[in-house]
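Listed after this line are the structures, all set down as structure tokens.
Just so it is clear, none of the values below were taken in a lab; they were calculated from the coordinates. In this text the structure is predicted, and so the values were computed from the model without any measurement. Cβ atoms are built from the backbone, for glycine too; each structure is taken alone.
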Structure I
Amino acid sequence: MKRGILFDFDGVTVKSMEQHFAAWKKALADKNKDLKEDQFFVLEGQGIKQIAETIGKQFNLNKNDISEIQELKVKYYHETVKIEIYDYFFDLIQSLRKHQLQIGVVTGGGKKRVEQVLKQYFNGTFDCLVTIDDVEHGKPAPDPFLKGATLLGLKPEECIAVENAPLGVQSAKNAGIEVIAVTTTLPSDYLKHADHVVINFREVEKIILAKL
């Protein structure tokens with residue numbers, strides 16, 4: 001029986017991956033590099049430093065350039081950020097609360113940014129938050145989801161993770177947690193290792209309620 005749901009943040013709790021991509025793309029363009037969507041979306045789940053290093057290696061950038069694109073990305077993102085919520089997500093949260101499920105957020109995002117958004121749009125909704133700043137090893141290591149389950153007072157097998165990226169799926173599976181992947185940013189082929197792959201949050205709800 002499932003008692004807790006652990007949501008990824010960017011691309012699940014909020015519709016923000018497109019804005020993150022635009023900021024990274026603009027930062028790379030300053031170095032005359034052209035970042036493609038599929039190059040970036042598969043990196044989701046890592047912290048910004050790890051993403052910058054991975055992208056830097058892909059484009060053969062030196063350490064100074066990598067540090068600079070990371071700073072530029074943050075600058076460009078904050079210049080254009082506009083928080084959006086996916087259709088039916090608030091309804092899903094209300095449904096889970098009605099069924100007395102505990103809910104948390106497990107993300108590769110930074111604590112300050114994520115806390116600000118959760119406070120503004122979901123104040124008091126989530127029972128726990130795990131960010132890249134709270135663990136030694138981020139996704140795809142199991143640490144983030146294991147910490148999330150612990151903070152909810154649950155065993156991993158009592159939880160379901162809702163993810164949208166391969167590294168997040170792998171992290172949850174490594175933690176022994178059942179995973180629902182939603183195709184908000186990547187097609188289903190990238191998410192095939194999840195236990196379930198769906199196209200929207202109504203389908204997420206159906207799967208979760210069937211587990212109760």
Structure II
Amino acid sequence: MRQVTCMCETTFDADLPEEIDLDSTPGVLKSILDGDFFAVTCPNCGARLKPELRVRLSSKKDGIDLVLVPELDRMSLYMGVAGIPEGAEAVVGYQELFERARVLTDGLDPESVEILKYLLLEKAAEQSPDAELTAAYAGVKDGKLVFHIFGLKEGEVAVLPVSSGTYDKAFADKKKSMKEEPFDRIFKGPYRSVRALEADEGE
């Protein structure tokens with residue numbers, strides 16, 4: 001049980017685990033994609049809440065070991081004081097957890113997806129060098145991987161399709177790419193995301 005505080009100032013205990021074994025708890029990835037993961041109802045006012053709490057999700061069968069770090073703790077992760085267990089990988093906030101669930105459900109390699117996100121962000125930065133850009137994998141449509149780029153224009157999302165052949169090449173070249181700049185920095189720690197480069201920017 002973990003404590004949750006509602007906006008009505010009611011504090012209550014909720015049956016939200018600190019660790020989840022995906023092998024013995026089927027349907028967790030679907031609940032993440034459906035927006036039901038860690039959703040609770042306030043017993044006082046009836047509000048539906050989604051408290052962003054740290055939780056570890058693992059699967060020996062699929063080789064998954066993820067720690068969800070709340071967005072409020074992003075800087076602790078960048079500073080290396082978030083306490084990520086050895087061998088585990090961090091994702092920050094429900095948005096990144098949702099994206100990872102979608103990548104895994106679509107049978108894709110998370111590191112290859114991050115490589116593509118970096119390449120797309122580099123291309124987008126040529127158009128808007130001063131913009132604060134972020135990218136997210138958004139699924140498969142008409143046989144192509146779809147990515148969303150945020151920050152090019154205020155209030156708008158750029159939708160960029162990527163061919164399966166481009167993904168296949170990123171996957172085939174992954175081992176070589178991961179030894180090269182900047183991917184050697186992106187994949188060096190537990191936060192294996194293009195946003196890991198933000199930690200270097202703050203130094």
Structure III
Amino acid sequence: MKSITLKHTELQLLPEKALFLPAFGTLCIADWHLGKAAHFRKSGIPLPQPDLSLEFARVSALITKYNAKCVVLLGDIFHSYINNDWFLFQQFILQHQDIKWVLTIGNHDIIGKDEYEALGIIAEETYLPGENVICSHHPLTNISGEQLNIAGHIHPGCELRADARQRFRLPCFHYHNPTITLPAFGGLTGLHIVHPDTENRVFVIVGEEVKEVKA
């Protein structure tokens with residue numbers, strides 16, 4: 001875990017590809033893309049089915065470890081119309097009814113708001129855990145200079161070079177004022193490569209650590 005402060009707000013960047021806001025007891029997860037493998041297999045594209053029990057267990061462990069009171073799903077939680085993964089997701093949410101669940105609606109969230117709200121999930125375009133923090137799926141540009149935007153959508157990654165001309169592409173957190181973008185939580189996602197410079201901070205996930213990459 002790496003703790004940083006942006007706009008007077010402490011953020012804990014987690015190697016599990018999530019972000020925790022200790023001041024608000026809020027865990028943020030972006031771009032899970034549940035149902036994606038089943039969606040593509042239905043179209044004849046043989047994507048491997050991830051073990052969702054492991055992914056649900058990872059979220060449950062984070063909720064317990066950080067004593068989260070709220071989980072914000074930063075869009076693209078579900079990649080498809082309702083399929084079997086949706087029913088597994090339902091069961092998972094019902095196991096955590098003591099948690100406040102929020103979805104900031106993404107471009108792949110084509111299941112209706114009423115389905116989420118029936119599970120007790122608040123589904124809106126944006127969500128404010130605190131006065132100066134605003135969560136969304138797409139990065140926002142029309143916010144005040146004092147606000148911090150926490151977003152998904154981009155699937156940021158960083159390319160690291162090693163010996164023998166080796167290159168590794170790894171998920172990362174990316175900060176470009178006023179937005180910190182989370183890595184995609186789901187495994188069946190690509191990476192959009194970003195680079196550190198004077199206007200961009202990059203925090204790469206290396207195993208069980210999060211490290212800032214300097215330009």
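Figures for the structure shown
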quantity	calculated
For relative contact order in percent (Cα under 8 Å, 6 or more apart) computed as 28, the structure of I, II, III it came from	I
Mean count of other Cβ atoms within 10 Å over residues 104-111 - highest-scoring structure of I, II, III	I
Highest-scoring label, criterion being Rg/Rh (Cα atoms, Kirkwood Rh), for residues 136-175 alone, among I, II, III	III
Value 1.7, calculated as distance in nm of label points 7 Å out along Cα→Cβ at positions 8 and 160, assigned to which of I, II, III	I
Rg and Dmax of the Cα atoms in Å, for residues 24-127 alone derived as 15.7, 51 - corresponding label from I, II, III	II
Value -5500, calculated as helix-only ellipticity at 222 nm (-39500 (n - 2.57) for each DSSP H run of 4 or more, over all residues; to 500), assigned to which of I, II, III	III
With distance in nm of label points 7 Å out along Cα→Cβ at positions 16 and 184 derived as 4.0, matching label from I, II, III	II
